[in-house]
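Following this line, the structures themselves.
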Structure 1
């Protein structure tokens with residue numbers, strides 16, 4: 001299936017975890033994929049395994065350098081803002097530096113990259129699609145994740161504004177909001193029953209998400225199958241937010 005044949009797609013945080021899988025599945029679907037990350041070694045590993053996936057390294061906390069790099073990449077038909085970090089601190093202990101870095105990567109980078117990509121879409125009259133990876137934590141509080149929850153709530157709000165302002169240009173913007181996802185790291189972090197039970201008890205399906213389930217939602221929203229979907233937040237959470 002070459003649903004994305006001939007499409008150029010930029011995936012941030014595209015060299016590991018969910019982002020890597022998104023990049024690979026888009027490539028399998030015929031897209032010309034460019035994975036962007038601040039991890040050169042991981043990008044090199046992806047490039048070695050999939051030589052036709054392009055890669056570029058940049059620190060998303062560097063606003064000016066990121067703009068320079070992304071602007072030089074040319075036009076894209078689709079964008080996936082996947083890059084993100086989570087710093088584990090309670091509300092009372094959340095430090096200014098932690099908050100600033102989390103917002104910088106999780107929220108400001110979405111604004112920065114989306115501005116560059118969407119301006120080029122408008123100039124080239126490209127009817128594009130943008131998917132921002134958010135979280136169920138944008139809506140439901142997650143203990144010891146004050147900065148993370150704030151950053152993802154901001155991503156949802158920013159995405160709604162993007163949908164409103166970019167929609168008239170034929171550019172759609174949506175979010176995917178996963179629960180805990182069993183990446184390699186996720187399996188390690190949530191392996192202990194004493195830690196996972198409290199979260200699992202809140203998920204009607206009784207399990208965590210698989211990477212493929214998030215990837216499928218992202219590809220759907222990017223595709224023309226979702227051509228009338230704009231400004232939505234799609235939970236991939238087994239019903240967590242329904243309870």
Structure 2
């Protein structure tokens with residue numbers, strides 16, 4: 001099975017001659033959820049930005065399946081227009097990605113219901129809580145039904161019910177073959193839902209693979225991910 005996303009980063013950074021990350025390689029496979037984990041400053045966000053082409057100084061080979069992979073990026077900090085309602089944000093995304101209007105009306109309505117946001121459909125996100133804004137970003141991502149999801153800290157601001165809704169939708173997307181690269185600090189949830197991990201420290205990959213592989217690298221064959229994280233970083 002071919003990866004949906006293959007990344008080989010020799011180095012990347014924000015200033016010439018000052019790389020923030022080096023020798024980072026990863027793959028996202030169909031139907032799999034890869035967790036990108038590591039302490040603050042490890043290079044996780046820089047890695048995501050390098051994949052998305054948002055880093056000025058980069059030596060890397062980033063390849064999506066068939067050379068034209070469709071992906072959705074859900075940022076840690078919600079981005080929105082002050083003058084557009086929630087539904088207008090979703091409609092704009094649908095128009096940009098060429099989603100048929102009938103399909104948008106159906107799937108957009110379903111997402112509003114699943115995230116319990118129907119009541120604020122025509123409200124401006126400037127008045128939303130952080131969690132509601134995060135829900136908006138997630139809904140826009142799910143609306144696109146991409147081959148690859150790149151998600152940065154999706155659990156920040158979400159209450160337990162919204163987290164459950166998000167994980168349920170993510171499982172549906174994986175069942176149809178979508179792959180997910182998810183950066184998160186919520187290690188107990190990551191241990192439960194991720195198929196494999198990229199553990200970063202000091203701008204490099206400290207360990208990678210399944211939880212079994214991470215445990216072997218840490219020398220802790222029965223330990224939870226948190227303890228392995230502590231040893232390896």
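Every number here is computed from the coordinates shown, using simple stated rules; none is lab data. The structure displayed is predicted, hence computed values, not measured ones. Cβ atoms are built from the backbone, for glycine too; each structure is taken alone.
Table for the structure above
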{"read-out": "Structure responsible for 28, with relative contact order in percent (Cα under 8 Å, 6 or more apart) calculated and labels 1, 2 on offer", "value": "2"}
{"read-out": "Mean count of other Cβ atoms within 10 Å over residues 113-120 from the coordinates reads 15.4; which among 1, 2", "value": "2"}
